[in-house]
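No value in this document is a laboratory result; all are computed from the given coordinates. Computed from a predicted model, the values in this text were never measured in an experiment. Cβ atoms are built from the backbone, for glycine too; each structure is taken alone.
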Structure 1
Amino acid sequence: MRVLAENRKSSYDYEFLENYEAGLVLFGHEVKAIKTGHVSLQGSFVTLKNGELYLTNATIPPYQAANVYTDYDSTRSRKLLLKKSEIASLIGKLKAKGLTLIPIKLYTKKNRIKLEFAVARGKRKIDKREGIKKRDIERELGRKLRG
């Protein structure tokens, strides 16, 4: 499993409750661009349209700028491939107030590109500050133990 892209800021802004894995419907040149590392999950999210899940706002620039369709949109919505039972459970969870679906990372699994996303709840400022304090304390303890 090779991680191709990661949404690092998401763990700072959201508390993950449950993780899922999904396949993506992509064009051939998008697959090549992703495998060369030209992808960004920053600011992307998963939406529900007509009983299907889509990855929205993920940026996949063209693999070769010279050989791309003239009307190619690098931030278009891309369909996620999940089982019907998983989609049904996610729809139920999304109806709960304050929950959203956030992409965590893109990776390869047996030559397929997979998206890991999570059902998440937004953190408040107080929670973020507590996380920063815990990290600083752990860092200082590590320094004291080493030195």
Structure 2
Amino acid sequence: MSLVERFAQYAAAFEIVFEKDDWSLLEPYFTEEAVYETIGDGPLAGRHKGREAVFSHLKESLDGLDRRCDARELEVVEGPEERDGGVWMRWRVTYRAGDAPPVVMAGEETAAFEGDRICRLEDRFAPNTGKQMVAWMAANAGKLRG
């Protein structure tokens, strides 16, 4: 199985986790010492080490934004493709909440592997994305769930 195929399996499992909130479904895709780093501004910058810390951060992110919106439309813009022994892709996600104007977040994701498990996952956000998301959430707080 290629790394792109394995990454696609992970991405499909992530969408199931988004729906069911069962994080055990992602355990087979990450090493125990996996690192997830987000490169961006404001709340989008961070580094989390260890599978449980990675999952905790991802859950916090989904609970704090994705699950609070009425719609989350994820689009792969380019890739995924193998690069430097890992998988790279560009993505864009559009969030909708009530009658608020939609907001778009874009970035690049890179996954490094040890065998068939992700040992490092990195999301790099477009400049000012964090500020844009904070402003959108503040302006539309009454339209977000929970």
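Descriptive notes on the structure:
- Top of 1, 2 by mean projected area of the Cα convex hull in nm², largest first: 1
- Among 1, 2, which structure scores highest (criterion: mean projected area of the Cα convex hull in nm², for residues 35-82 alone): 2
- For 3.3 (distance in nm of label points 7 Å out along Cα→Cβ at positions 59 and 131, calculated) the corresponding structure among 1, 2: 2
- Distance in nm of label points 7 Å out along Cα→Cβ at positions 91 and 123 from the coordinates reads 3.3; which among 1, 2: 1
- Label whose coordinates, when semi-axes √(5λ) of the Cα gyration tensor in Å, for residues 51-114 alone is calculated, return 26, 17, 6 (choices 1, 2): 2
- Each of structures 1, 2 was scored by relative contact order in percent (Cα under 8 Å, 6 or more apart); the highest score is held by 1.
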